[in-house]
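Read-outs: derived from the displayed coordinates by stated rules, not from any lab. The shown structure was predicted, so the numbers you read here are calculated from the model rather than taken from an experiment. Cβ atoms are built from the backbone, for glycine too; each structure is taken alone.
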Structure P
Amino acid sequence: MTGHLMITDSETLAAFCADICAAPFICVDTEFMRESTYYPELCLVQVATPERAAAIDPLADGIDLQPLLDLLVNNEDILKVFHAGGQDVEIIHNLTGKTPHPIFDTQVGAMALAQAEQLGYSNLVESWLGISLDKGARFTDWSRRPLDKRQIDYAIADVTHLAKIFPMMLDKLRATGRGHWLDEEMEKLADPANYALDPNDAWSRVKVQSRKPEVLGRLRAVAAWREREARSKNLPRGRIAKDETLAELAAHPPRTQDDLGKIRGLSSSWRNNDIGARLMQSLASAEPMDRHDLPSTSPRAPGLGKEGALVADLLKLLLKIRAREMNVAARLMARSDELELLAAGVRDGLAILTGWRFDIFGHDALELVEGRLGFTVKNGKLQMTRTAVAEDA
């Protein structure tokens, strides 16, 4: 690697992007602040190939990020490599309406190699390169300028190390024959639908005790109102209204706008201002939630029951056994909610019943649920065994 750049002008950025556009892959990371805004404030972008590395300053006066954004979302010939890149991809989607593609996430890749379910970057570097990272700059306020050399070196290291690790990881995945497992996972990460929250779906992230259709209908309305207000003002959702305040508004809606001043967590000025009027309008227009859209009564799965819960526990045991045998992180093969749905009798739309997951786990999971597979202990080790039902079939 020939050296690091700190890019603060459009001409240098355009030249750098032109220089790396033919690379087989680029490693990407971002530094951002989001404590006081709805949208994360992009403060730094780090990019590296095996030969070049740079930190791009999006806060530099007059800089045009378009060459970089084009490289990330419009160049299909170059693979974009991230580590735990969900928030990085979200930022790029906010700026462009698109997501980087094709994409590879080394945290997911590590799961296929049984390193950990959510391996942090410092542990990744330690395990692959034997390097202990300096964590002293991790609490930097990345929006403040100027950044000193230590901060810039810390930020760029996030991609220069990744540029060394990724080819090593790829070779190991190819050797194990598991590289194709990750294609579906990477397509999910790159799906723009993951980063475009519909305000009408915001209610599902708010905890509320009631399952009454009229209460949940009001919750959906006020959560959508909060989402729109937060976006328009670029403020965190909680600065508009806390979750518990939304739950209170849904359960005990005020009769008049003047009553908003009596609700804990709301400003008294909302009695007669525009934001209070918009809140009241959202409540007035709320309709009871359709019963088909009501959340499940059980946190496990619809209709699971006590017997189903026991079956789900057996499936989780099977998952642990199979993950140990395959030397794969269990979470990559199946999620707990999928196992609970399978135990409850659901068969459609489950990832574990399709593709490679079905081949290495889902088939046996189905056999267990349907009584054709059981557990046995041999030489002190728990193993799977075909049942008499399966043998007679």
Structure Q
Amino acid sequence: MAVNLSSLYVLTLIFLFYPFIKAIDFNYPAIFNFGDSNSDTGGLVAGLGYHVYSPNGQTYFQKPTGRFCDGRLIIDFLMEAMDLPFLNPYLDSVGVPSFLKGSNFATGGSTILATNAESISPFSFGVQVAQFIRFKARVLELLAKGKRFDRFLPQEDYFKEGLYMFDMGQNDLDGAFSSSSEDQVFALIPSIVSEFEAGIKKLYDQGAKRFWIHNTGPLGCLPRIISTFGKDPSKLDEQGCISSHNQAAKLFNLQLHALCKKFQGQYPDANVTYVDIFSIKYNLISNFSEYGFEHSITACCGYGGPPLNFDSRVLCGQTRNLNGTSVTVRPCNDTTEYMNWDGNHYTEAANLHVSSQILSGKYSDPPLSNTMPYPLKFKF
């Protein structure tokens, strides 16, 4: 059977990428993650009973796990790079989940700003920080009762020595564009960044010292956004993405980067790493064929056909009646050919690529390679 270039690229990444990530020792005993659907490992499902349909999870887990992806997320690959188990959602109480190596507070639809009546998720960044504070207090309370909880809960020093990861902001910009002009969205960004600063200061006051902050990706390149805002060709850039949304993401990222520098200066005992996810993803979209992908802005699991294969009336895995016809949205035959999974999120193959670029150290400030015992080298 012939092997297409997409599959060959992913196989190459697996063979070249995995030996290195297994060798890297970040020396973090636990991870505490905050974010939205880009790093949600089941929080929205556990917290609101939100139904994530099959075929989500089909590539790696063979079933839906609450992740909005056919397989693993960036956070999953990074956990593997640190030789740590996948993070359990803080809100998941069934099956005696282990939080020994940390907890995931991310939930799909979450924003940095406080929620309102139209919010998808009530678990804004402020709520997630409050959940962490409660989590830490409860853990310390239980640990004080003896060793019977040691197998499931992080040790007290893990809260100081652990890594605090963040991937939020996309939904704030997305929601703002639904009801505001471009200038109004730009004017809102300082408030978003200020709210984020308040949250990480609270975590610092709780003993957090190591911060890993992802900026937001190219929002304007999501098929769902393009289908809504891209009817006027003048609004599109050379990659077919919505220019205004990407400009807002860039402005947010610029201010987020400045905040990271400010925070590091204010708290010299902290370690703040800023990761440029936007550049990694936009480079992948711009040069997708060079990396073995067949499609850049076409959803794998969608309806409507190219160029976007996205219809907001029926989403991945759903069955709906459209104009008198029953329509079931099924995935593409080969997910490794696609970068976009469902119109909103990336495929496992794309997440693997992004993770490999993160771990190359080229997109971090300070450069990640400076903190690694083994430099990463990839051949694409």
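Overview of values
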| quantity | calculated |
| --- | --- |
| Comparison of P, Q - label where FRET efficiency 1/(1 + (r/R0)^6) of positions 64 and 264 (r between Cβ atoms, R0 = 35 Å, to 0.05) is highest | Q |
| Structure (P, Q) behind the derived value 13 of relative contact order in percent (Cα under 8 Å, 6 or more apart) | P |
| Ranking P, Q by distance in nm of label points 7 Å out along Cα→Cβ at positions 120 and 288, the structure that comes out highest | P |
| Given 1.19 for Cα Rg over 2.2 N^0.38 Å, calculated: source structure among P, Q | P |
| Structures P, Q, by Cα Rg over 2.2 N^0.38 Å, for residues 176-367 alone: label with the highest value | P |
